[in-house]
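I've put the structures underneath this note.
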Structure I
Amino acid sequence: MKVQLKYDYDKICKEFLKQKLAFLDIRYKVNRAGEVEILQPLNAKEKEELFLILNSDGISIINNHNKIIVQKIKELIVQMIHLDNDSRKMNLSQYLEDKLPYSYIHLSKVFSEDTYMTIEKFTILKKIEYVKEMLSENRLSLSEIAYRLNYSSVSHLSNQFKKTTGLTPSYFLNLKKQLKTVS
């Protein structure tokens, strides 16, 4: 038997951190996705243990200021796409400038230098990822998804989908259906 799963990564990460930091007996507070405040001083050995236990499970601590900015940009874009209906209607550059204490020019430069792609390209990739998820769940029609994600038209969304995935949205859906019947 196969079942499709949808993960709440935020909840999973918080639970994971709770287990790992409790094991190390470290008091902490999760400020937002990707940011944890350690509420006690740590000596060198405790810091090393924290780095090792998190790294062994695929979580790395970001020490570089520009990488922190890039991570925050990525989190804000995902949050904008998945959660924040009003923010989707905002201009992306204005949205990021409102949330971060930097100009969009600076944010764009830092992001591009670190990821080798533009903020706009990353946003498109995340939007198309979300479209694929929504199409797979059969909750909304393509026109409802286009409206929800503030596309000017269904054809604009379809063109971006095809350019990004190499497939039309309808072909993607047919392919998903064929794969489900085979398995």
Structure II
Amino acid sequence: MENKNRIRILGFAGSLRKASYNKALLRASVELTPADAELETFDLDGIPPFNQDLEGQPPDKVKEFKARIRSADAILIATPEYNYSIPGVLKNALDWASRPYGDNAFDGKPVAVMGASVGMLGSARAQYHLRQCFIFLNMYAVNQPEVMVPFAADKVDPTGRLTDETAKKRIQELLESLVTWTRKIKG
């Protein structure tokens, strides 16, 4: 397909850990992206804590993040689960990208969410909390399939590569749904 018809997806993980299981999901996603789409990733490392005093003149890393969001057709978020919710680093990034009021880079974006955790729920509670944020951010979430990868330590090898074929299949289905959903929204 011509490049102008390709769906541009921006993916990021709500983890700063180098060996993050959610970063492993993102790396797998790059390989599993449908032919009519492209997936670029962004690392949240370096985004400082949100400070409303600085929202009118955000740090360069935040400016870059917002520009990358705006240039994307859709968003893919991989979230771990900390204390039954989303990690602070992810919430912080959402706050920066949606501020100041009236300058929400996420406004109207289709979004898909997935997550991995070492527990048996695979980030389910974090994903539901993240979906609550999407309402105020005016994002359009893909509802199916849900991609929750439990016991992630057994599904990612020491090099950070996702090895679980079922998880890969679900990620591929999620990306196909995101591309279809994005095309519907874009009209």
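A value of -12000 for helix-only ellipticity at 222 nm (-39500 (n - 2.57) for each DSSP H run of 4 or more, over all residues; to 500), calculated from one of I, II, originates in structure II.
Taking relative contact order in percent (Cα under 8 Å, 6 or more apart) as the criterion, the top structure among I, II is II, with the largest value. Computed over structures I, II, Kirkwood radius over Cα pairs in Å reaches its largest value in I. Structures compared: I, II; top value of Kirkwood radius over Cα pairs in Å, for residues 44-91 alone, i.e. the largest, recorded for I.
So if we calculate mean count of other Cβ atoms within 10 Å over residues 20-27 for every structure here (I, II), which label has the highest result? Top value of mean count of other Cβ atoms within 10 Å over residues 20-27, among I, II, belongs to structure II.
Readers should treat all values here as calculations from the given coordinates under stated rules, not as data from a laboratory. Because the structure is predicted, anything quoted here is derived from the model rather than measured. Cβ atoms are built from the backbone, for glycine too; each structure is taken alone.
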